[in-house]
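In structure tokens below, several structures.
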Structure I
Amino acid sequence: MNNLETLRNAAKLQWEQLKNNPIPLIYVGTASCGRAAGALAILDAIRKTLEEKNLTARIVEVGCIGPCYLEPLVDIQLPGRPRMSHANVTPERARYLVQSYLKSDKPAVRLAIGHFGEDSSEFVQKVPRFFDLPMLKPQVRIVLRNCGFIDPAEIDHYLANDGYLGILSAFAKGPEGTIREVKEAGLRGRGGAGFPTFRKWEACRKAPGTQKYLICNADEGDPGAFMNRSLLEGDPHAVLEGMLIAAYAIGATRGYIYIRAEYPLAIVHLKKAISQMRAYGLLGKDIQGSGFDFDITIKEGAGAFVCGEETALIASVEGKRGMPRSRPPFPAIAGLHGKPTIINNVETLGTLPNILRNGAAWYTQFGVEGNRGTKTFSLVGKIKRAGLIEVPLGMTLRKIIFEIGGGTTKKFKAVQTGGPSGGCLSEEFLDTSVDYESLGAAGSIMGSGGLIAMDEDTCVVDLARYFLDFTQKESCGKCAPCRVGSKHLVEILRKITKGEGEPKDLAMLETLGDTIKRGSLCGLGQTAPNPVLTTLRYFRPEYLAHVKDRFCPATVCRALLEYRVIPEKCTGCQRCVSVCPTGAITGPRAKTHNLDASKCIKCRACYEICRFDAIAGDAIVIKSTRRASDE
């Protein structure tokens, strides 16, 4: 068996050699976000340039560092110099950067957006520190501390950066001491519910039986959410070490990672990391001489949103249809195969090594009373600086959206927190503290960490219809409130967006939503009406515009609109002509254009691309079908 301390010392030595090697280092972000932006083509261009120009450098593939709007990112570090970061790199720019840094006496430092380190020499003059960039400066990186800095496929990189010190601390404290440390840290489940982690652990540890299970929930089914995926791709060992700590605390001997099959890169990294753990004596029998036995199996899920619910997830792991069951008994008492089982979220597990390594007192300095530590979010939507962020709990929505995200592209309208099951909050809630209780009081939820910012071009009625359509399709159908109620909600919302709504429909939406929340079996149904109820509560005038005036103020609902060109604003730039798929817009350059409504399919392409606000969406006169008594 390999001694962990010996392995760590060897890894640290290799890490120092990597950093102090006279060979230049080129870091390329090749997580899914980077790949989507073209990182693999850039990687290929860098390798070909090194070969063709006979240049020497070591390429390090790293995970997502956070700012998706800057992808693809390429960093170059010359010996004795700070690491310089370059954003929105193309293959052509990558070839130029490599030659400039490795061949020229005057590297193209002017093209860098930031550097890492404290260097104040002329080499980095006028180049800010990367973590002083507006999106990064307010953040606190605990869970994401290694993402973007280490090669996730190298266990030695993780070991060299204090990896697996957390499990050694847990072994020293014993199971009860480990649970006590997590309790004092105030860690709450990051999967959405925010239940105190230690309470679940205590219940499971005290449950009778020698066979107990630990499951890592990596299902992450929220549209637009990528926090868990990014952590697994960029630092898989952090989550795996968290699994060791949790399993040791509750007395589990078997662990499962339930992950969506749509996360192929994360699965590849996890499989390699688990293999490395076995080789290093971190899985199997008598781990590091502690007497603790534990092993991990990966279970790929089919992408069912309902399997994010604990009992539905357990059913899926057992090979059954993913459907929730009534509780009690809770999984901590009777879960997988009827045995005591704990299910923790990816981020919850990724946080544990930091708590055990640094102590509860260190962790509680972040966040606010009752909501300690940090939370990762995928900040997306109509936001200027989209990406993965990590902030202390208690930060306001205003600071996240405007200071970190740079604000919305047009006038801010709303923010959706908690994914499809969350609430849509208006401008009046911008100073709300991002914590479990404050968001709950506003009618929303923390969820797993999705934040969708919206501007004035977003129709909240259509937004509610979109999310309800998603949750209705993802409903397992086991209970009638969710199965039947959500279907009726979608039908009413669809009716309103088509201009066929009636005033009484608004009351029906509220009644149905409340019934579904109170009567559904699991969290999916209990939170599904949130988008409808919150938009009705905070944006009621917009619903009334759809129902009474048959008009969509955001010019989104196609059935209620007819697009036209505003002659006095049109410059004849022909941008709208170039994007119109049906040839509905015509006219020579520098002349006012014409829009043939009979050919228009209302795709909004012209509206979106016009820089002069010369395209308008007017209300269509729709014959009312309402009775006088409905008015």
Structure II
Amino acid sequence: MQIYCFFLYPAIFIIFADMEKKSFNIPVYLYFIVGALLVIFLFPSDYVFGKHVSKDEEKRAQEEFLQMFEPLFRLDADVVSRQMVRVGEQEFDVLDGEAYRSLIVKLLKQVYGRGIVSIGDYLYLQENGVDSIVLFNVNGREKYPVSDLFTLKSAYSHIYNNLLNDSYIRPDADDLQRLNLNSFLTENIVYDKVASDKARKEGQNRIARQMNIQRQYGYIGGVVIIVSGLFACFFFYFYYLRRKIYKRKKDVFFSLMMAVLFIVATEICINFHIRTNIYIIPYAIIPIVVRTFFDSRTAQFTHLIAITVCSLMSGAPFEFILMQLIVCMVIVYVLKDLTRRSELIKCSFFILGTYVLTYIGLLLFRDGNFSDFRPLMLLYFFINFIFVMFAYPFIYILEKIFGYISNVTLVELSDINSPVLRELSEICPGTFQHSLQISMLAAAAAPKIKANPQLVRTGALYHDIGKIQNPQYFIENRLAGQNPHDKLTPEESAKIITSHVPEGVKIAEKHNLPAALIHFIHTHHGKGKTKYFYNTFKNTYPDSPVDESLFTYDGENPDTRESALLMMADAVEAASRSLTDYSEESLKTLINHIIDGQIADGLLNDSPLTFKNIRDVKQIFLEKLLSIYHLRIAYPEEKEREK
């Protein structure tokens, strides 16, 4: 495990560094591998489904072990030497006593060489079917067959019969009786009860431990296969179905983090033996948060991956996963667009009601009554409800960390009483009105091309805040008859005009505006030119070379649907103010001229818009401008009556 941690935690650090584009460029699939390893590493080590070895299995294993267990005996080597001394000192009252002595010594060495045990130990070995014992002797520990052992009786019979049948001395029964052979026999192999009991107990414990370890390895193998398979599916979902998210490592990491975060929270609960209380974990936050920044399908899939892994630890996987899936469906249907706090509160009540009703339905489905109803579960659901309410500040924190922007934040930022917009309306009233008109145009066209209306509306309000620095140099803020550009060269005028882009970025960063809004400021002119002053310079100095960089905006061409839409709306709305004829034909010609010019200049090359998208945008712009510049009747003046 220590080696595992040694590689796992540095890998997480590298992923963070790679996400920030500091010094690494690791493949996206490694993100999922590290996420899976983290989940596997923290997975509860105990068996969550009562997977400990059963009593019957352990009993059978213990019986098999006891049948094969070899008791421990010790060899008393001093017995032989003592008995040999006694034989040497013994006076045998028979003829040719030395011949008897020599033969007895030989037979005693045979008997003691095989070993003599007590009759009680021998019967124990026979009754328990022990075929061999473990003998501790001068050579150490040896396995010894029980069939080679003597008891005092069998040892006596062995010596007696060999003496009786000896062809040299040919003793009679009286001679053998006088030899007193029993006095030379005693047990030299003694049962070591303490050592045997200890070895037996250690063996039984080892058997139980090995069985648990074997099952544990199988359990871990199952966890590895299931978790790896689920995370592989998670990876392929992004690879095949969400390529836009897949290409942005930050987005992939965010979705993966949301799943892993709640899986790890569940693992912590299980490891601290609070399995029942996992119902207080607000899994509903996963689809709420992911739906806020991405789409419904990604939210559902991320939630599905998380709860499937968590169900393995729940103890009742069917009930758990069914309950969470129903809650996720309710969230997707109820919380279509999180723009106000009230919507989250309403959704939280729906979640609470769904939990309670699903729990009751499961009880009735399983038992047909409420006999197993647990009031404590209602408390868990209520705590879950409270935690879901914290999704709102949680979304705010994630926005700051990942640089995302939610519709909730967009609605708040689109308030015209916000500090930046209020300053814009006071210093640049013409620009402010221009921004309002653009926000209306762009938001109207956004749904048609599957762009985010709230995002482009808010971006339109802030795209020109850089004009606060030099409001009088922009025609919409200029008083009639005053033109400060008359005193400047075309290059100087172009520099002031183009500077509103970097100045706007500075103001936005000063007020901590989200990166998504700063992106609109940076791209609403792209790398286009200030055509008025560029053409003025060429007409004034037809023979002089033109430094086009002096007349080009220092920005980036739009690369999203929303930023491209804002660029088109900005140019069309500004140009429409110069018209004197607001007929449908005149407006249509203007719109085509402006947008086709942007296409010809390559300003929309990086955007994902199709020709059909652009055609739809032109049509909606035309409809909206016609409604803005519709013909009004002249009200008649009341004639003064003659007196």
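Supply the structure label, taken from I, II, corresponding to mean count of other Cβ atoms within 10 Å over residues 201-208 with the calculated value 13.4. Before the final figure, lay out each step's value.
Details: I: 17.6; II: 13.4.
Attributed to the structure labelled II.
For which of I, II does helix-only ellipticity at 222 nm (-39500 (n - 2.57) for each DSSP H run of 4 or more, over all residues; to 500), calculated from the coordinates, equal -21000? Intermediate values should be presented prior to the final figure.
Values: I: -11500; II: -21000.
Checking each candidate, the match is II.
If FRET efficiency 1/(1 + (r/R0)^6) of positions 137 and 577 (r between Cβ atoms, R0 = 41 Å, to 0.05) is computed to be 0.45, which of I, II is the source? Numbers along the way, then the final one.
On the way: I: 0.45; II: 0.00.
Among I, II, the structure yielding 0.45 for FRET efficiency 1/(1 + (r/R0)^6) of positions 137 and 577 (r between Cβ atoms, R0 = 41 Å, to 0.05) is I.
Given structures I, II, which gives the highest value for mean projected area of the Cα convex hull in nm²?
Numbers: I: 31.6; II: 56.3.
Result for mean projected area of the Cα convex hull in nm² over I, II: largest is II.
Kindly point out which one of I, II the value 17.5 was derived from, the read-out being mean count of other Cβ atoms within 10 Å over residues 281-288. If you can, show how the numbers build up before the last one.
On the way: I: 17.5; II: 24.1.
Checking each candidate, the match is I.
When distance in nm of label points 7 Å out along Cα→Cβ at positions 41 and 385 is calculated, the result is 3.9; to which of the structures I, II does this value belong? Numbers along the way, then the final one.
On the way: I: 2.7; II: 3.9.
Among I, II, the structure yielding 3.9 for distance in nm of label points 7 Å out along Cα→Cβ at positions 41 and 385 is II.
No value in this document is a laboratory result; all are computed from the given coordinates. All figures in this text were calculated on a predicted structure; none of them were measured in a lab. Cβ atoms are built from the backbone, for glycine too; each structure is taken alone.
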